[in-house]
1. With relative contact order in percent (Cα under 8 Å, 6 or more apart) derived from the coordinates and found to be 28, which of P, Q does the value describe?
2. Of structures P, Q, which gives 13.9 when mean count of other Cβ atoms within 10 Å over residues 63-70 is computed from the coordinates?
3. With helix-only ellipticity at 222 nm (-39500 (n - 2.57) for each DSSP H run of 4 or more, over all residues; to 500) coming out at -23000, pick the structure among P, Q it was computed from.
4. To test your reading of the models, identify which of P, Q gives 37, 29, 20 for Cα extents along the principal axes in Å when calculated.
5. Just checking, which of P, Q has the largest value of mean count of other Cβ atoms within 10 Å over residues 39-46?
6. State the single structure among P, Q that was used to calculate distance in nm of label points 7 Å out along Cα→Cβ at positions 23 and 71, giving 1.2.
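Bear in mind that the values in this text are calculations on the coordinates, not laboratory data. Since the structure is predicted, the reported quantities are computational estimates derived from the model, not experimental observations. Cβ atoms are built from the backbone, for glycine too; each structure is taken alone.
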Structure P
Amino acid sequence: MDEFDSALLEAVDETLLLLGDKVRRALYSYLRKHHGVAREEIPRKLDAFDNGLRSVLGEGAEVLGRMIARRLYGKLGIPFQEGGHMGLKDYVELARGHG
C-alpha cells in the first residue's frame, strides 16, 4: 500500500470515528457484507465504498465524503477547496493527481 492509500484510509478511519467506534465498526461490517468492500480495499474500491455510504446515510454521505476529503487533503498538505457537485471520488482523484 502506498503513502497516498495509507493517508486515505487514515482519513476515512478518523472521519468515521467521529460517529463513534461502534458505528464505525458497524459501517465497515455493512460495507464488507453488502458492498464487497473491506476496509483495506477502500482506495481501490472507492465507488463501492461511496455507494455503500450513500445506501446507509443518504444525503449525509456527501457531508461525510467532504469531511474525509478535507482530512485527506490536510494529511497531504494540499489546500482543500470545496467544489459544487464534487463527490468523494472526485476529491480523491484530484488529490491523487496533485502529487
Structure Q
Amino acid sequence: MSAPRGRYGGSFTAVIFRWSEGKGSWYFVPVPERLAPPVTHGWGRTPVTAIVDGTSWRTSVWRGKDGRCLLAVPKQVRGTKGDGDRVRVTIAFAAL
C-alpha cells in the first residue's frame, strides 16, 4: 500500500491495549486524533485499510463513547503481541 494522501490517515506507533478480560477479549490501538477521520458509517465506524507491523487488511476504525478513535487488532495480525506491546501502524481511509 502506498503512503496515504490527504487529511486523514498516515503512520504512527501505538501501544496495544486489551478491552476486556477472558476468552473474548478485544485488542485495540488508539488512532491519534490528528489522523482520525470523521464517522462515515453506522455504529461510529469508518472503513479503512490498515497495516500493523507489515500485515495489511481491510477493517474499520470506531469512535468510542469516550471520543477516541480505535483500531481493533485481531490475533492473526498481532501474533504474539498483546496488552502493552508497541506496534507500527499505517491506516488509509478509502471512504474519504
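1. Numbers: P: 28; Q: 38.
Here the read-out was taken from P.
2. On the way: P: 19.4; Q: 13.9.
Going through each structure in turn, the value belongs to Q.
3. Numbers: P: -23000; Q: -500.
Answer for the origin of the read-out: P.
4. Values: P: 33, 30, 22; Q: 37, 29, 20.
Of the structures listed, the value fits Q.
5. Values: P: 16.4; Q: 13.2.
Max of mean count of other Cβ atoms within 10 Å over residues 39-46: P.
6. Working: P: 1.2; Q: 3.0.
Computing distance in nm of label points 7 Å out along Cα→Cβ at positions 23 and 71 on every structure in P, Q gives 1.2 only for P.
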